[in-house]
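Structures incoming, each one as structure tokens.
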Structure P
Amino acid sequence: MGIKYKVAIIGCGSMSSNHVYGYLTTDKFNIVAISDPHVDAMLEFDSIFGHMENYSPKHFTDSLEMLNYSDYDVISIGTWHKLHSKWTIEAARHHPRIILCEKPMAESLKSAKDMIKSCEENNVSLIIGHQRRFLPSFIEAKDLIFSGEIGKVELIKADSAMGLFNWSTHHFDMFRFLLGDVDCDWVMGAIERNSNRFEREIKIEDKAVGTFGFENGTVATLLSDLTTNFYQGCMLYGS
């Protein structure tokens, strides 16, 4: 059966449940520890996954106690957004092989940079949960682009919703994925906030528009909460 990697989970919410399901269905991981301040959340995980092989976690209501309890190969972070940086930085200090953190990466650019710095200093690979890269439709679209089917990609248009911290983060990642992970050279944007809108305890905009210029010359535009015709994909315009 080979080596199985030990996994610890921080935050037992809906997104972490997707992580756990993914780990267990590969037969390469053991879920050995889970943490959440709400005991009921951990018990719900047990009710969902308790019948599956390789699921036998110790429960912790204190995530730091869990990190100090043992060594782990993989640590998954599925808390709400504002805790992503805190627990990524702390988890990196415990030297797992990999940290898988849910999107959005962080609540600020500084926090994101601090996460990267902590992982680099501790030789930890950091992955952000942009799972749409693995959708067959996304992979096929990228393959068609790189086969030259539409020539050079000159413009990408996307319509998003639910805030920049929610769906739109997937669109940002989609732009880079489809273009081969090229860097973004410049961004122009505007937001509007007239309501008391929040995304998991973080203030967010009511509407947003952004234009992105990539190093290969491609330009992408994103409308967030400006149209009712939003979806996960995009329109690509080639030469």
Structure Q
Amino acid sequence: MKRILLIEDDDTIVYGISELLKEEGYDAAAVSTLREAFCMDIRDFCLILLDLGLPDGEGWDFLRKMEKDKGTPVIILTAREDEKDIIKGLDMGADDYVTKPFKAGILLSRIRAVLRRRREVEESGAVLRCGNVVLDKNRTLVMDGDREIVLTAGEFRLLMYLMENKNSTLTRNALLRYLWDSSGDYVNDNTLTVTVKRLREKLGEQSGRIIRTVRGIGYKLEDEND
């Protein structure tokens, strides 16, 4: 049975989500403080649902720790709906960002999407190439020649999807559906723009040649060698 860790201090929300997860066949465990969360072995869980406002600190502190261990995906679950918080969470490596109040069906869909994406990465041994950029799905590693490019989870997924569909134009809606498995109604469109911008910055000079903006449509990753 898949185990999900819920880091949340609101007893009502904990009870509701725990029952929801159990009905869907998940084993739910919950802690209410950062101190308890830091004591958990996150390798025991397939997914973490993280609240940002906790009694003894901020969820950002836990997410910062998770940056060093990218094995377990994280969905931020919070009442904070400011664009800056959403961008910060995704940039720090969260796999998704869900604001409260939320509908049960949407939360379950997001959970399934994150777990599906993680499973696809784990099961695929493919190495993708575009110019000098090499992406290893199994090792969650991106190299530009001898230089390792350190990406957040969101940036990695975006680059992987672009490389899987290189030389094809991908619409913004298609990218949003893939990255967050939802329509633009649930994810601020600016998040995609910021993620592309930061991905280009990390790729460096190479990015100007491979990630092209198709005005009014989306993005296209071009390989000069093809």
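Here helix-only ellipticity at 222 nm (-39500 (n - 2.57) for each DSSP H run of 4 or more, over all residues; to 500) was derived from just one of the structures P, Q, and that gives -12500; the source is Q. Structures P, Q were compared on percent of Cα pairs over 23 Å apart, and the highest value belongs to P.
Where a number appears in this text, it was derived from the coordinates with a stated rule and is not lab data. As the structure is a computational prediction, the values presented were derived from the model and not from experiment.
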